[in-house]
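In structure tokens below, several structures.
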Structure P
Amino acid sequence: MAQRIQKIIADSGRCSRREAERLIAAGRVTVDGVTAHIGQKAEIYQIRIDGSPLAATGKRVYIMLNKPRGYVTTMKDEKGRKTVLDLVEGCGARVFPVGRLDMASEGLLILTNDGDAAFRMTHPSFGLKKTYKVSVRGSGFETAALKMSQDMTLDGETVRGSEVSVLSEDGDRALFSVTVSEGKNRQVRRMCEACGLEVLRLERIREGELKLNGLKPGRWRYLTPAETEYIKSI
């Protein structure tokens, strides 16, 4: 049955739906030899990416990783840095990271070959909440928390207010809990910097109902059946 090509590509496990749309927009996808356009419908056997046939859909794999510092969340890195895929080589499938954590950040990261699930977890319209523990250095912590709980303008871009609380203070250092639902690029770091706070450590501990629950840095596990059903229902 013919479907939109960005959905077919995502379902194949090649990449997320957003990345599929970028491939199409870049003219790298063809349908029966003709350059494709976003929203076009086709059968999987008609689609080629960079001239290579798109593989058929395989088994869905869902993984939770506790990302340590020093790894980038990309499929490949032009600078030769370590990627999160190096940590999940034994998972038995070609997976891709859902969303991003920058190289200096750590914590919960989902990897999968299910493009639809990845789309629901990352697209702002679904409003999936992500919670971080953020260690900072500075002053005026309660004032900063109040500011971050309201709409902010960051580099000319408006971001919605977040759920922010100060968990502890010790001199010029504090530990914040920050929950966001938009997931813009480096959003939590930029929010803290806009309040004059230096981020010392940033760890994602929760995405929606998914939690690390003692998973150690650098380790991964398959999602439980209940967790898998949850991300499919977002």
Structure Q
Amino acid sequence: MEKKDFIFDRKELFRMEHTPKGKSYRTALMPERTKRKVIYNNMNLMDGITFTPSGIPQMAAYTGTTDFELVPYSEWRKHDGHNQALMFFLDDYRFREALWLKLEQTTLKILHYDYFFTPDFSLWRDLPTEFYNRQNIFYTRFVGAYWQVNGLQVIPTYSFGSLPSFAYCLEGLPSHSVTAVCGLSNRKDTAAYNIWCYGLRRLEEEKCPTLILVYGPEIDIPGLHTPVKFIKDFISKRFRYENN
């Protein structure tokens, strides 16, 4: 059971500290110029978050149940959230603004869910610079750590791009944790499959996850020893087919 702060848990405190529109009462007291600067970069939401030496938010391990129903973010309004996990594996352009530029407001709207996956912001394999991929790693870890600080049950999500991304894509992930990964694009071609399998072996070697949740169809992962639980992806469930 979660330790209580006085008579309120952290989720309840979050609601009390925000207006019905999701704006922080504390931020409202800042001078206007300061407010614009810190809100744009979410600097006002750093309290309680720890960072790695290179500045990536550090998430805590998730060791709870995985016996829940998945709900895609696009359908968050349609469900009561009880024993359901809100996930962000599909179409990150749909939730990028909501989960970064409007993080407080969005968090207030989705607090009724019992579990959350961190947003799976895309890491690209064909960019001439790693800057955008590094930025997306920062964003997903920040959102996850922020949610954990505010009492949400959060499953870390692991993503990676081309080989250079392994210099930073594991940073901020917790050790000995249930960890999720998207498996929807690993059958595009042989190269995609090989780097995906390599990515999971790197995760196992460096973070020793207790369980890997794969969002997507079952597939063989050579050389992996960590238990794997495949979660049928939303598209396959809706249209009743498996990718071949």
Structure R
Amino acid sequence: MKPYVICLMAASVDGRTLPSRWRPKGAGGDVFERVHDELAGDAWLIGRVTGQEFAKGKPYPAATKETFPRKPWFAGRDAKTYGVVLDAHGKIAWGRADIGGDPIVVVLSEDISEAHLAGLRGEGVSYIFAGKSQLDLALTLDILNRELGVKRLLLEGGGGTNGAFLRAGLVDELNLILRTAVDGAKGAPSVFDSTEAECDQRAPVTAMTLESNQVLEGGVVLLRYRIENAPSPATDQ
């Protein structure tokens, strides 16, 4: 079963998501963290680039004599909230087992090295597999629900990850925090983004309904949209 997926992002009024480029600096305070807590997800999910920002570890050893089955492995299953990170090819050496107290769960492809799996296990970092060489996002959600009971997931980017979920028809709701700031230049990712190869692919969004809007402190605006997607061929049969 697919969890209910809420994309939560903060952006400048021109839709860019790198706060270091925003002017004026520091616009909006801790609104994102507060909305994140209020949405009360069972898990939150980010991509590899965003995940790398939280890594503290040195590279794992290049080789090991151990071998591991390509099955989910969990250091524990009793957390209130999990931090899920897409890292198909095992590029992140964590040096930690949690982010802000939420246990890390890494989503890998099956062609990962044994040495990387040994490194994750050694640090107590849980992992699942969701594809042979590329990640299947729908399968990722199904496994998180089946193995960890995730029913409500907060999708928190970056833009490439958000865009991939959107194009796969997996986003049910968008909570967009518009900060009182502008970027005003090319080169920064947007809330939903893509690679050049994906730029002609369109999301199967059939309707967006504004459920609520709030003006918060400092002129920050929170927009909540319900998203309807066209049924996938498998669902429509």
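Read-outs throughout are calculated quantities, based only on the coordinates presented, and are distinct from any laboratory measurement. Keep in mind it's a predicted model, so treat the numbers as computed, not measured. Cβ atoms are built from the backbone, for glycine too; each structure is taken alone.
Before moving on, here are some points about what is shown:
- Answer label among P, Q, R for the case where mean count of other Cβ atoms within 10 Å over residues 137-144, calculated from the coordinates, equals 24.5: Q
- Parent structure of the calculated result 29, given that relative contact order in percent (Cα under 8 Å, 6 or more apart) is the read-out and P, Q, R the choices: R
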